[in-house]
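Novice: The following blocks contain the structures, represented as structure tokens.
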Structure P
């Protein structure tokens, strides 16, 4: 680690501290220096006594300031070596998320999206018409969740939640839970492969990702046991229709994971991103550890990506923190949209269409999986509408498919840790014909070895 001269830092800091020399003011001044780049990652800060003498304050004042900076993840104390500036990823840096999407206009067939088939979504017209005579919302002080919707959600929740709220989609829920519970340096257990935006959120929060492989129905238990013993504070997992593998955990897997977590303080964050179109039953850790679980239920794959609503329920210590913090911002998700969702959840015809969509996705996935199996490619998982396809080389496979007008998501952004096998994530929600031709194209792309030069 390269460091700049300590004396230079001393001058930089003392010149930046102007007037107020309280711990909070000193911490704010140093924080601005870090934010502006005047102090960079790896820089060693002056000792407490040296800076206290220079600023004419007590050593306890500097100690308090350093503690505030450490809590914010901006500095780290390394014993007798001193206190150092920590590097922090900035939101404008390209994370995993931006490595996945492609421009759908580029391809005749885009398998990169992770989105449902728009032709299988229930129409919103009847729900909107039913709300025509509803009184407008005129108060900022109403409960953030419509009471009738909350009751409906509780009736279908996988375990009795201490409290429940509605937010702007599953990613909003995960972002708010992570913001409320994860501090800089926390060890968070994640699945690998996992969902890139959620991994980005954790890294931006300063978490250390502890990867556990997803194999044969869920997280591999021996690796999970090691991760749990390593002092983790949270576990992020997808209980069913895992994206990208398609695995759904069964009751036995969930019970065994609960046994590993019982007696710990590890918070379980469950992302049920596909909800009722998952094509598999839901088994939640909340049935075993209700005080350690927050469960996220998305509705966008069943009712449309623009219905930006998800339910968040579970242990009150986390959900209430999200609700209270949200009161300082948007406070609630559109109650108009909540009314639409309530109508959809209560409408037998909408329920029939969602069930039909789930069956259709399962059939499409099975058809392509079987066609690829005939060509020597084994696809894991049995649910959802994503495929995790093993390939010889990621770059060559993407180029080969692009040349045929097919878009796919690279597998590397989904993976954590050094052991990354080559894969593509394929969304097959809209694929309902010419399965054999598509399987031929996929199998050929998957077989191209590394080192072979490809032309797009």
Structure Q
């Protein structure tokens, strides 16, 4: 049983433990950083206001950490967990505004350990993890703005909403949920135009990316649509793909609901549809999911599981608020037991899989390949490596691991024939093709080809 006076301390201990174990587990078990993190680091070496797959914020963040800490893998696992625990903290702060009893606030956050998006997948810093703090902060400041109607809160909401979109475009589904709530609540009232002040920081922050998007033929949007299978649909897809989406989400949430059903005395409950807090929680938890389901239904497109990472952040707050009168805080021992079991089991499972499964991205010998490439370069050229060209994985790993921190470029940005030896360039790609066109020293490692062009 958790004493009320210790609730805040318990929460802090939980944050620390989560941060520690989910930094250590991948650090001790992975040979190489995951794919998405390497991609972000590749983009970060050649910063722009957008990239071929995603908007730029994740790249800006990892590059700032690289400039401070360099190529130390644990730093980027730590970065992910900073984002996660900070998000948990924001949820905790907001939940205290929804509950009189801090035990309810604590449980609302602890329930999230039953969703693998917030533990098992978090070692990979990517656009999904990048969204988390901005998703929670946007909700936090929207609620403050709604309650207090202060200009500073509306401005901060605009700032964090923009940063969320710069993390990933799917952030728009949250904004749609918030807009629907705001319109519904104010439909019979005199409209308060103060909310529009949030659009100033929103568009100011977004404008560089929007200009980049236009100049680059909306490449990130094209990529995102291609990942859904747009243009390849048959009639059956309009039914099968949203159904598969729902079934996957139910499966993902099973541990969450197993934990939750241990809390209320019964599941029968009266719902006050005039409760603004409940309507708000419904708008940020259920409406975005409904909207993305409708997207899949009408377009017949696939919604990838990991895209839902931020959507369930406030699900614990929603269900605890819904059943708060039914929860007996004197009888939560079973919940605590299951929670502790999941808290310990998840990193152990992650560690075991990482250590036993083979041919994973995180088994890639990135450091060793970079060492071999560097040795071959030093034996042939006197200048340093300044550019690596190729896909984000093979070339991105080189960019990250080589001590000169060369700039990454994809193969569409530059051709081997246009490269000058003074630049210090390594071109990666298909070895059978690259060998025929390489104007410098050719090599092959695991099974990527390397064309090295430098000064003799």
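No value in this document is a laboratory result; all are computed from the given coordinates. Since we're looking at a predicted model, the values are computed, not measured. Cβ atoms are built from the backbone, for glycine too; each structure is taken alone.
Novice: Comparing P, Q, where is distance in nm of label points 7 Å out along Cα→Cβ at positions 358 and 390 highest?
Specialist: Across P, Q, distance in nm of label points 7 Å out along Cα→Cβ at positions 358 and 390 peaks for P.
Novice: May I pose another question? Assign the value 19.0, calculated as mean count of other Cβ atoms within 10 Å over residues 158-165, to the correct structure from P, Q.
Specialist: Derived from P, not from the others.
Novice: Related question: Given a value of 3.0 for distance in nm of label points 7 Å out along Cα→Cβ at positions 310 and 406, calculated from one of P, Q, which structure does it belong to?
Specialist: Label of the source structure: P.
Novice: Given a value of 4.3 for distance in nm of label points 7 Å out along Cα→Cβ at positions 222 and 430, point me to the structure among P, Q it was derived from.
Specialist: The read-out comes from structure P.
Novice: Let me ask something additional. Given -19500 as the derived value for helix-only ellipticity at 222 nm (-39500 (n - 2.57) for each DSSP H run of 4 or more, over all residues; to 500), which of the supplied structures P, Q does it correspond to?
Specialist: Answer by label: Q.
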